[in-house]
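What follows is a set of structures for review.
Coordinate-derived values only; no laboratory data. These numbers come from a predicted model, not from an experiment. Cβ atoms are built from the backbone, for glycine too; each structure is taken alone.
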Structure P
Amino acid sequence: MNESKRHYAFLAYLVPVLGWLYVLLFQKKDKFAAYHVKQSIMLTIMALAVPVVWGAVAWTLTWIPLAGAIIAAALFALVILTYIFLAAVWVVGMAYALQAKAKPLPVVGGWAERISIGGQSTRQ
């Protein structure tokens, strides 16, 4: 594996949006880097979706007198645990990129493989 290809894949994790754009615009034909871009995109989507889902559930629960607000506040612990998990998966993704491995990340990797970039799948 070419050393620079690993660095492009690593860049997708290190600088999420700018790294994705660089790889997708200038390294479009590099399937290894595109694979890791998809993984990084899915990690970011998960990181953005978790507090939105919690907010919707918490807002709904606050309509239950007294207990709802307490349960909603307690559920925030799940948001924190999810962010700890996503941070660990992010580090695993960076390690896979630097080791030139095209392995799916835990939990989010299967979803990321469904993403199509440029009209073609980058499944290895």
Structure Q
Amino acid sequence: MSLRGTYAYSVDMAQKLGFDGTIEERDGKLRFKGTVGNQADANKIWDAIKTIPTWSQDVVADIQAKPGAAGRTYTVQAGDSLSKIAKQFLGDANAYPKIFEANRDQLSDPDKIKPGQVLKIPS
């Protein structure tokens, strides 16, 4: 099996997250070089790569957040919902899944946010 096949989950994750760059197999290594919208997405790709125990021998990766993608944050207030926050920051209440996905490290249910939580707001 090719390295691209072995790392299909990582390649799919990169494409899903809007990876802008190249993923190629060359000189016995799978090489990722490019950018994604924010550091959280870059970390998700790295996490996917690291699901294969031999990743350190197989993969060379330069995955960066796009310049200016430091990201905004928002502290949840009483009465907030992800839809309300999405409307405020993204201009569309139906974009709440983007905020949910950006905060999967601290949210398990999009309907369960708490005042005081600091959420990452994707661009």
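Hey, distance in nm of label points 7 Å out along Cα→Cβ at positions 40 and 64 derived from one of P, Q reads 4.1; which structure?
Comparing all candidates, it corresponds to P.
Tell me which structure, out of P, Q, gives 22 once relative contact order in percent (Cα under 8 Å, 6 or more apart) is calculated.
The correct label is Q.
One of P, Q was used to compute Rg and Dmax of the Cα atoms in Å, and the answer was 16.7, 55. Which one was it?
Answer by label: Q.
Here helix-only ellipticity at 222 nm (-39500 (n - 2.57) for each DSSP H run of 4 or more, over all residues; to 500) has been calculated and equals -9000, so which of P, Q was it run on?
Going label by label, the one that fits is Q.
Work out which structure the value -0.47 belongs to, where log10 I(q)/I(0) by the Debye sum over Cα atoms at q = 0.16 Å⁻¹, for residues 16-71 alone was derived from one of P, Q.
Attributed to the structure labelled Q.
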